[in-house]
Structure 1
Amino acid sequence: MDATTWDARYAGAELVWSSTPNRFVEEICAPLPPGRVLDVAAGEGRNALWLAERGWDATAADFSPVAVERARGIAAERLGPDAGPFRAVVADALGAAPAPTGGDGYDLVLFAYLQLPDDQWRRALTAGVAAAAPGGTVLVVCHAARNLTEGAGGPQDAAVLHDPDDVVAAVAGLPVEVESSRLREREVEGAARPALDTVVVLRRLAE
């Protein structure tokens, strides 16, 4: 879907996504010391907002201007004086990432359910890795290919689904090392079986 389609989806009165962070984002990022984070294809900013509430300098980027405006509005209501800085910007995941507010890169780059065909997926990951500071974390959470036949919910197009090995193959040759690569179960309300998600943690290397 293009930005116009997502604009129409985000224009509704209700949140498109939950107001709480993804469970794997929370699990993996909660122990990390606050720094600078880029949330790629952030939508309404639920993960970036949660990180800002924990003291992170958070940038939520999305190609939908409507989603970005919603993220800004939610941030104005939720973030108090003790939260870290938050900004929401219009940016396409396939292009260069927005520059961080300071430093040589982001301490954390987050991809949460950015589902793209292989060639576009590689472009997005390349841009995300380039935006990370040496030693920084790149966290990928996405609907797994196996979810199509063994899980619940998510896109029903195999071309945009990626198992852990697919993500590892997509970052081959990029300056990262794989810290973990797992297929994880996620409970879905009302579903007879859990969803299957790919969760990959990468560490940015110095070039």
Structure 2
Amino acid sequence: MRLSPELLLRAYAMGIFPMAEGRDDPEIHWIDPRRRGIFPLDQFHISRSLARRIRRGGYEAVVNEDFRETVRACAAREETWINEEIFDLYGQLHDMGFAHSQEIRINGDLVGGVYGVVLGGAFFGESMFSRVTDGSKLALAHLMARLRAGGFTLFDTQFLTPHLASLGAIEIPRADYRKRLAAALEGEADFFRSPGEWPVRRDGP
């Protein structure tokens, strides 16, 4: 039986999410990690080199210009948990207004991005990709600014990787995550509120 986007949203509200073993595996597994990765919204680390890259510009930070291509780019790696059914499901969530992509473009070309699901004041980060140096870091930095401006209170990264930890992500127990999730679901947030001035901390001068 194929999953529905409505069932997927109910799963997120319960703290679980889907993954496949690979792009060609038709079976989808529900994941409920014992320890959960999150980004505290006031602890995103911008290194000196990333800060210089942001100041240098030469790129566009946009949202939802091509959500499906962002997801497809995230899946374009040797090992991926995004099979065709998952790809279709997130496309439907995007059409319904529950899934969004933060994209980085240079001369119109998609060079980096991250996508995720929005419920209440929670953003559930799903995957990211980079086709140029710092492409995914730029996407995360602009996404973080957007989430803070929009009043989000939870940025779920599912798992903690060394890369995410270097940017300020932490790991918390499942029970703590569930409490934060319940509070975030009661809140309201606006993904499309303009970040305005750069609101994330920069490490060093």
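Given a value of 1.49 for Cα Rg over 2.2 N^0.38 Å, for residues 124-163 alone, calculated from one of 1, 2, which structure does it belong to? Mind dumping the intermediate values first?
On the way: 1: 1.49; 2: 1.22.
Label of the source structure: 1.
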Calculated from one of 1, 2, helix-only ellipticity at 222 nm (-39500 (n - 2.57) for each DSSP H run of 4 or more, over all residues; to 500) reads -8500, and the structure in question is 1
Note: mean count of other Cβ atoms within 10 Å over residues 20-27 at 17.1, derived from one of structures 1, 2, originates from structure 1
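Supply the structure label, taken from 1, 2, corresponding to volume of the Cα convex hull per residue in Å³, for residues 60-147 alone with the calculated value 125.
On the way: 1: 125; 2: 86.
It was calculated from structure 1.
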Computing Cα extents along the principal axes in Å for each of 1, 2, the value 52, 36, 30 comes from structure 2
Structures 1, 2 compared on relative contact order in percent (Cα under 8 Å, 6 or more apart): the greatest is 2
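Computed from the coordinates by the stated procedures, all read-outs in this text should not be read as laboratory data. Everything numeric here is computed off the predicted structure, so don't read it as measured data. Cβ atoms are built from the backbone, for glycine too; each structure is taken alone.
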